[in-house]
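Read the figures in this text as sums done on the coordinates, not as results from a lab. On a predicted model such as this, the values are computed, not experimentally measured, just so you know. Cβ atoms are built from the backbone, for glycine too; each structure is taken alone.
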Structure I
Amino acid sequence: MTHEVFNQVPPLVGHNTAADPVLREGVEREGAGWALPEIDEVGRLAGTAEAMDWGRLAERVPPRLHTHDRYGHRVDEVEYVPAYHRLMETSVGHGIHAAPWADDRPGAHVARAAKFFAWNVDAGHGCPISMTYAVVPALRQNAELAARYEPLLTNRAYDFGLRDPEAKAGLIAGMSMTEKQGGSDVRANTTTATPIAGEPGAYRIVGHKWFTSAPMSDMFLTLAQAPGGLSCFLLPRVLPGGERNTIRFLRLKDKLGNRSNASSEIEYDGATGWLVGEEGRGVKTIVEMVNMTRLDCVIGSASGMRNALTHAAHHARHRSAFGRLLIDQPLMRNVLADLQVESEAATTAMLRLAGANDRAIRGDAQEGALRRLALAATKYYVCKRAPMAVGEALECLGGNGYIEDFDLARIYREMPLLSIWEGSGNVAALDALRAIGREPESVDAFFTEVESAGGLDLRYDAALAALKKELTSFDDLELRARRIVEQVALVFAGAQLLKAGSPVADAFCATRFAGDWGSAFGTLPAGLDLAGVLERVPAGL
């Protein structure tokens, strides 16, 4: 028989993406153990064939822009396949959007991070989910707008369609910040905001935005030049009373990945917006929002690494080559163990940052100062490592990994975006450097955190001492920014692994600190407890 199929791996389906000891232990450590039943519910759903098909279909059939209807009327609508709406309904229904802002329980933001991590079937729809989460702290700088819209942003109801926001059961929010001439340099924005006579707090917004994701959101936060300088504004797509705001969709971006998420160029043609915060304080107004979305970049990168490793391990447990299962071959075991070290370090650091975020939101200044430096550094490093780790996992499947019928190609395409979103590598590194140079309280909080792991491993102690020495020299700081920030991120992650008593801590310290490894994954040295590390690799089926 020429078509007998054997030695092919069964589909990875029917598993629980939250059944991960690294995730569960971290959730307990950060005070959100009460949320594990719902996290499990999300994880079990993510492992179903139905949910995975939603993710594949939403990317395979990307959104379509309709600027006009068949009669020539301007409509500015984006059409999605039903699978996209099922993804959004699930995320909103499980409170992965802005729900934690309405939850007083300690650990609510940690629980949300864990659910976001486990619900890994499609990265694209995670963009509007993340932005909805992030706009709430910015919106609170206008008490009237927050009172009107926050209950709808936090409600667990996905209500798609263009209607008066206050007539809907729930809202989705987006961000419209960057322009073609500036990108991350938002102070170069040229969009203008002119006060509307007789309407306190209302402005007429005119300008072009280069990159606005999820344009079918109910409202956007945007930056524009007001008389007092760069300021932040809230623009609903439908104004109170039902009139359409003059927000024009020009085109959708043709992206490498993240295809299920519509990203667009839009034009504000005299649109109405309301001031959030003070005039001239636009960047300050959105700082807390950036903290939220940067944390989501770390969550997404850690989740992508874990998802890819799960697929690679599942393949290795079922595929034979040269007379043995791949999982029993020493070199493959080394690769998977090394990927586990990277994945566990990223996940553990992410959960500690989620805990710091939760406590900072509740008023803990020390945790807020820690978050300032550790988040910027971790965002830089973890988002840089994710494409390499996922690429290595893809290679474990050989040619199948490169085929669109399998999930690794899609996961791989998503990873570079998270290093770009909310500040690409240089922006994130320079922001961490800014915290080091201008915010001594963040440096003090960081060293208080990482020094608590001192004495647990001599290699870690040496790395911590080297980092302190690196920070004593002020020569060529900008040139050395990436080197310094990488060391900050590694020391932070190493401290979390050591304090958690993780079985991968020895391998992490031997390689990431002592340098006993090569430039590729799968170069862990002899003498490490690889069996203990591999026990932490997701089992799949």
Structure II
Amino acid sequence: MMTSLIVAVLLLLFPLSSSQLRVSGKNGGTACVACTLIVGMTEQLSQYHNQSVVEAMEMICRYLPEGLYRRACDSLFEEYGAAVIKLLETKETGDIVCLALGMCTNETGHICHIFPLPERADSPALSKRVQRANQIARSVNGYSRLSPCSLPGISEICKLIDRFADDHLPLYDVDGDKFSLLETFRGSSWRGKDCDDLNSDIYPGRRSTGDAEVDTNCNGIVGIDPVTHNTYEDMWCNGTQQYGTVLLGDSVGAHFHIPPAWLTASKLNELVFEHLPFMVENELDWPQFSSVTAFMNISWLDVIDGPVDSLYLKLREINQCNHRDYQNIGVNGARSSAMANDIVKSLARHQDLDHPLFIVHELLGNDVCNGHHDMSHMTTPEEFYANNKRTFEYIDQHVPPHSRMFVYGIVDGRILYNSLHNRIHPIGQLNNDVTYSDLYDYLNCLEISPCFGWLNTDEKWRNQTTQRGKELNSALKRLLDDMTFTNLEVLYIEDVINETISVWEAQGGKVWQLLEPVDGFHCNQLANALAAQVVWSKVEKDYPHWIPPVNPNNADINNKFGDQGGY
């Protein structure tokens, strides 16, 4: 069965570790939703290709990359395959199959379901179907109810999640300067590539020490001009007002994205899983294409597509000496307390040795979003004020003078339900039977929604969540009025997402075209590129003195160093 979907679904729900994954929620929680989507996709593949369930399962395993992921697929097949086959052959839905497998429960008295139930939820007929499904599952020889994370292959993936879930620094960083030679595991997809991982004095963003023989700031400019006998760095970069770009934020800033093809039977093939290890090692985030730190063009059109733009690219276009000077410290599920206690300390910047920064502080909703069915787990205005105060004080004390910081407010997330609730979700496209409202009700039944308040069919909850968000924004604005900064100048942006939406609608676009199809919660690639343009336009209009002058030496740098060593 589909290991990739297990990882995708688990990460979708913003876990902190695989141990939390195994226990979170009610009625089966995360294990239930993963099982249901996997079984549902198996049934849909069988239907779409007019094949048996066995052939559909074998097809899925063949789609996955060889090695760890295919071994995990085989392991799941061996453990659960026989029971799934028997149950699907009796025309049971994925929800009832997973209830019979023990991945889902009805401990709260409800059968949580994403697919239409074959009988009324409260009918005796449905109870009989469930009893029969349980009997079929128990009758399968050798069937046991083991946790997926205890199975060979799957256990390795759960450990893999643990390796990156609790640390926001590069996993492989020999010299400890918080930069890496590798792409994934918080490497150069997230921070500029280290050009010497054995020397902690060499890293992106450092003020040059001449760079006659060594590229101390990793911007690809090194050597001595034979005519002037000056270093190229001194000639073409010194005095040009260099800036680095940093994102301190949540999954929106990290650009969380699950390929919709993973949940669409008609689009499922080997190509959509070709780069699965890379995607998992990057936590299903795409910082290399995000609105703040995008730096490369998209080439994997089967899994992500759209225009690319970012604040980093705009600063690099102004001054090519800024090459590689970016850090994306976006963490799935981040809220103000985690930012103040932990995440902000992942920032790599020396106040005296490095160039100043353009910083985006972006926490758009997790302080009001969680899976709990009440408001007690939302951050209070007093907590929000205190948390952000600690974060801003830390930043101001650790960044070079003349740094700039954008502070984004909590968004009005009602736009999510309003634009998506009656549209068909990718998992329902084959049979036109699952809307986003169905998905929201399902996740809320399991108590694992990324945002019970906004992703809710009850308008009362959507409004109350937005009201708390407004209260938090008021506290944030009060804090910015109260604080005095030494090394920072700050620009507050109330609701960057709705400003982006307004620009898109003015161009004739629809809101749903800017949202991620699978989770219905994040901005997609188009929205990321557009948001970069919206924020930059705001700076040009309101804070033009923030924009550095164009480096007159850009053409010389390009002619001499080309792509400056790439990324």
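Structure summary
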{"item": "Source structure (of I, II) for helix-only ellipticity at 222 nm (-39500 (n - 2.57) for each DSSP H run of 4 or more, over all residues; to 500), computed value -16000", "result": "I"}
{"item": "Read-out mean count of other Cβ atoms within 10 Å over residues 243-250, computed value 17.5, structure in I, II", "result": "I"}
{"item": "At a computed 3.1 (distance in nm of label points 7 Å out along Cα→Cβ at positions 59 and 235), which of I, II", "result": "I"}
{"item": "Which entry (I, II) yields the derived value 23.4, 82 for Rg and Dmax of the Cα atoms in Å", "result": "I"}
{"item": "With percent of Cα pairs over 22 Å apart, for residues 227-322 alone derived as 45, matching label from I, II", "result": "II"}
{"item": "Mean count of other Cβ atoms within 10 Å over residues 171-178 derived as 25.1 - corresponding label from I, II", "result": "I"}
{"item": "At a computed 1.9 (distance in nm of label points 7 Å out along Cα→Cβ at positions 83 and 427), which of I, II", "result": "II"}
